Structure P
Amino acid sequence: MFHRYLQISLLCLLSYFSSALLAGPVQEFTLENGLHLIVKEDHRAPIAVSQVWYKVGGAYEQEGKTGLSHMLEHMMFKGTKKYGPGEFSRIMAANGASENAFTDSDATAYFQSLEKSRLALSFELEADRMRNLVLSEAEFAKEKQVVLEERRMRTEDQPDNMAFEHFLATAYQTSPYQNPIIGWMSDIKNLTLTDLQHWYQRWYAPNNAIVVVAGDVNPTAVFELAKTHFGPLPRSEITPVPTRPEVEQYGMKRLIVKRPAKLPELTMGYKVPTLATVPKGQEWQVYALEVLAYILDGGDSARLTKNLVRAKSMATNIWSSYDFWSALSNLFIFNGKPSEKHTLSELEEAIREQITQLQTTLVDEKELTKIKNQLRASKVYEADSVFYQAMQIGRAEAIGLNWQIAEAYLDNIIKVTPAQLQQVATQYLTDDNLTVAVLEPQSLTEKTKNTTIMESPNSAKGAIH
């Protein structure tokens, strides 16, 4: 066993040093129109990854207009004055490129992985649709139906997803993270082409974009390509949206979602800071929370699966998560389904026992070292992906942080101590920061209300959703 562990460790180290030798330094450039270009060399394969990040997402949207960013992402493939609908994807496929896009709360990103000599093509097409998108009523009407059906399939027809959506809407009181990225159904139906045109003109501009290129490229040559294709684009007047930070919570919230479903489900979420919101000088808290998440759910040997699935057969499956790459404060989440012989209440109590243990007993150094090694190995293997290298850079920059923060991830993880783990568990995993949601299965014939809200007497507000 020790020989096997040593072999894996040596492979990780060899992979790390190989990556370090072949991946060059990151270089940054800013065009006169404000476009921010970041280039990372990695010469292990003759490929390039190109990503265009726009600093706009679901959290930028106002009441009644949710889903605008996601809808615009769909429409970005509907053609420009130069290229017709679907031509972007057709040209990319003809040149052997893989391409896609995503929208989240803080950003919208478009990306391609392609042979390095095709990078100029990527830049040409992305620059074209950055300012020359054609938004037609006919294409918009068709795509609205596509998005509505996407929402029906992924949310209305999926009780787990519906419950989680209501959980977020209850956990957050003022934060825009309370809204689904795809948008509320009524908002999607009411979106107009004018809404979309204004959103595009407001946010899709070079001075609101980050272009990240990683791979077998020369940074100076990439900069010249960017000047050629993106340089002529006019900048826009970017007016930041008013910030609405989450108000302080003064008591536990409870939510019951009643939907036709096969199995009950429990979700618990504690409000926690992220790298963008943690007080200056307290950044260690975020890395301690990250390690805490892996102690609880870092594989089959982690505490939740080991103790609640295998040892006690309390749950059929269970997980926890924490994402510190967000512009606003986030949630430390637990989710699980109780086994047939146990109830939701028993599962909640079992999770609380795991939290109490973290608050009262220091994590053993051996367990902590194991988690740190696991995270180190994970980051080494991730570095083998040119796409992921670009993603790390783009994500940090899109939420207003510097890409160097991502480079320092492992150094900060290694510094985490057992006392710090205990401190963040005690400070943040408390009932005053907690929202609990349960999915209560109903038969298809039962006529029940979708949701019921119950809040503790000392909660800041009464039933509001």
Structure Q
Amino acid sequence: MNNSSTSDELLDGLRALLTRLTPGERLPTSRDLVKEYRVGPATVARAIAALAAEGAVVTRPGSGTFKAARNRIDAAEGDTDWQTVALADRAVDTSLIADPLGPAPEGTIAMDGGYVHPSLQPTRALSAALARAARHPQAWDRAPAGGLPALRTVFARIVGGSVTADDVLVTAGGQSALSIAFRAIAGPGSPILVESPTYPLALAAARAAKLRPTPVPTDADGLRPDMLADAFAMTGARVLYCQPTFQNPTGAVMSPERRRQTLDIARAAGAFVIEDDFARHLGHGGPVPRPLVADDADGTVVHVTSLTKPAAPGLRIGALAARGPVMERMRAVRLVDDFFINRPLQEAALEVLSSPSWDRHVRTLGAALRERCAALAAALAREVPEATLARLPTGGLHLWVRLPSGVDDAALAGAARRRGVAVSAGGRYFATETPAPHLRIGFAATADLAELAEGARRLRAALAELGPNGRG
């Protein structure tokens, strides 16, 4: 019998067998097929490959050949169902990151974003700095794993206190810094204390690291120390994540007394404090408190900062500042993750931060944010008097407003989107149950003050659309 007829006979036999098998059932082994059909291993391999190309079977190295879940006419379609079993429960929840309403249609007034409008970004300075950085003789060389020494020095100077360049690790933005810190400090399954409400992407990063966020209440002065001590005692947590300055979403600034109490409580619990200082350059013109890490000599605080918010989304440069073995642990995580951070981007960030124009930009940005903040607060008081603004923040990019009892904040966000304005439902800012309906409304991403006023008018129409029960 020639090879062609032998292969055809084997294929016919296997196709007949497949009609009797259920999807996912395994075929005989290659050794068994060689014996049964009295053919060589190569003939069996060719027959299996032909059936796989037809989509009739799926081969899994080390496991065998199985009847496909369905026959596919297009061989390029593939069958990835086996991955569901292989990946098991290692899914990463992005629901707190992705917009539940999907991309906003063109023309939507953006009052849900976390970046400043292009007109408020130092675009010319960034472009010029990046162009010069790309022409640097060492532009495309490998950067030091911890970051350019000069850039680390600048970050240390911004943090202040006794922090030095040796205490700084350059990262690819603030979100990367948070991910590194969470994974370096706490093991999977560990509890982590967080402010309530808090930054949703921090919750997402903590859960991706398999940590269990536990909320600690806040008030007008930030995190409540009395509740913090109880939370450490009840959970045994060894990490606290907080935003002491211009907290997102509330805009609160932790009082000096509470800053001292927070550090004392964490030290007594043998715990780290991850200080997210994302808004250091987003003050509205008044004094900005010193970071917690500047007054921490014992290595309790792990400080996170970033240039993305005050500069531009594409400037993905941030930093971690810490003392002691925890810094070595975070350096190791960063090294394993990506070796080093893009050198031209570091060079550009260094040039921008070292220029007098950076301080001018921060002052100009602060004045613009102050004006926008006041304009939005006035527009909301006029158009949506039912919403309560607890405080007018002195820094940051958002207002945090409480809605009347019974209003569904997610439904209101959806109705607002249909009316052409994007706002953020408050529920996603809480680690557990939501105590009351809120909206986070941004004032930095719109084109001008007129858009803020129009956004408030559209929000009023959206609230009316929900009807008297507030649920639509």
Structure R
Amino acid sequence: MTDRTALQIDRKARLKLPPQRIPKQDPKERVHNWDEVYQGLDLETARLEATRCIQCPAAPCITACPIHNDIPGALLKLEQGDVIGAAEVFRETSALPEMCGRLCPQESLCEGSCVVGKVAIPVRIGRLEAYVADQQRETQGLPLPELPPFTGRRVAVVGSGPAGLVVAEELAGRGHGVKVFEAWPEPGGILRYGIPNFKMAKRLVEEKVEQLHQMGVQFAGNVRIGYDVTIDELFAQGFDAVFLGHGAGQGLHLSVPGEELPGVHMATDFLVRTNLPPDELPPHMREPVKIGRRVVVIGGGDTSMDCVRSAVRAGADQVYCVYRRTEAEMRGREEERTHAKEEGVRFIFETAPVRFIAGKDGRVRAARFQKVQLGEPDESGRPKPVPVIGSEFELAADTVVVAIGYQVERLLYQTTPGLDAADRGTLAADDYGRTSREGVFAAGDNVRGADLVVTAMADAKKAAAAIDEYLRRKDLGET
């Protein structure tokens, strides 16, 4: 942590500083491109915004960050004009600061705990984190650590999303050999195949993968562990440990009539086919989506916002987001909903799908809905939607997207003897990622359930430390 004890900070004066405007593309322009909505800061704006940090001794922003970034220390360096130093402070605890700065829900984490936010708009920590990380990457490239001698131990990492990338970097940095297996053709997992370009440019993923290549990490695409290769076969190939970071990528179904119709898509299928070039997709996903004029997206989280905003950019004239509760119960980021509204997306609340209706060509032509009223809380703690009799109506739709959440695919623990699952269908692992199988570790969404990039990173760091300890104990004959 940066030493701030000797600083003489006029906190009252800092609280009076106005928040800086963070530049964004105009909605009328951005709906016609896939570029990031937020545009780059200039140094002066970034320094002024960093100066709004009052350097409070308690620093609740650090506690609120799952990986405990030294945010005041980084912002102090930025305030003083040391952009690279600020980036290095973030990189002390974060392997992906340029990504976290773009993707974290800062309003409920660091910025939500910012003391400045009690009297004014919180310091825009996320945008500043992205700025300094971008500046370092663009001027110096991603930093490469000095690697220790090879330990002779090899680890198979399953999944190349945030958890897999963090474990790969941590273990390669400790001298172990690492090979990452990814079910998609290209590495990056959800960072490449789940995050639209207008939230985060794909080049950030590509540059991170290249950094890991330079650290000796190997990548293998189009390999589905549990189907193409089992975990037992990985051990037979000479790997000393296996890390499972394959996430929670199986979309939940509505189970309503007509869900199988052409034109009704699961969220991931829709997102990858609208956001990625065909050569980065499996052969069965390379046909472009026939968007049509009217798109209906069902769901209320960040994934549904990714879908509606992708539909707008793909050329739809009318895009609806239909959610069965009110906006107050939506779990996604308010910022994403604001961006969607700015881009012309229409929201329909307290409404649930009943069936999807085919046209003469066999494709979906409409979605039938029923209004609901909110009743007593369900197991999630939110009000349970109760159908309103006689309230059904239809909404014309050329394309329907189901974006109601994700679960962990069961294939891995069904094909791995002795690998236990938790009650909710996730992998069973302790706080250090140790599973019921010796030498098999897991962290991220496949253990937590669908969650955040930063929580997957935090859990992955603990798992990497546990894997390293396990391998070194093996060398001593203690396992």
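What the table shows:
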| read-out | value |
| --- | --- |
| Given 2.6 for distance in nm of label points 7 Å out along Cα→Cβ at positions 27 and 331, calculated: source structure among P, Q, R | R |
| Structure with the greatest value (metric relative contact order in percent (Cα under 8 Å, 6 or more apart), set P, Q, R) | P |
| Structure responsible for 4.3, with distance in nm of label points 7 Å out along Cα→Cβ at positions 115 and 379 calculated and labels P, Q, R on offer | R |
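Each value in this text was obtained by applying a stated rule to the coordinates, not by laboratory testing. Predicted, not measured: the structure shown is a model, and the values here were computed from it. Cβ atoms are built from the backbone, for glycine too; each structure is taken alone.
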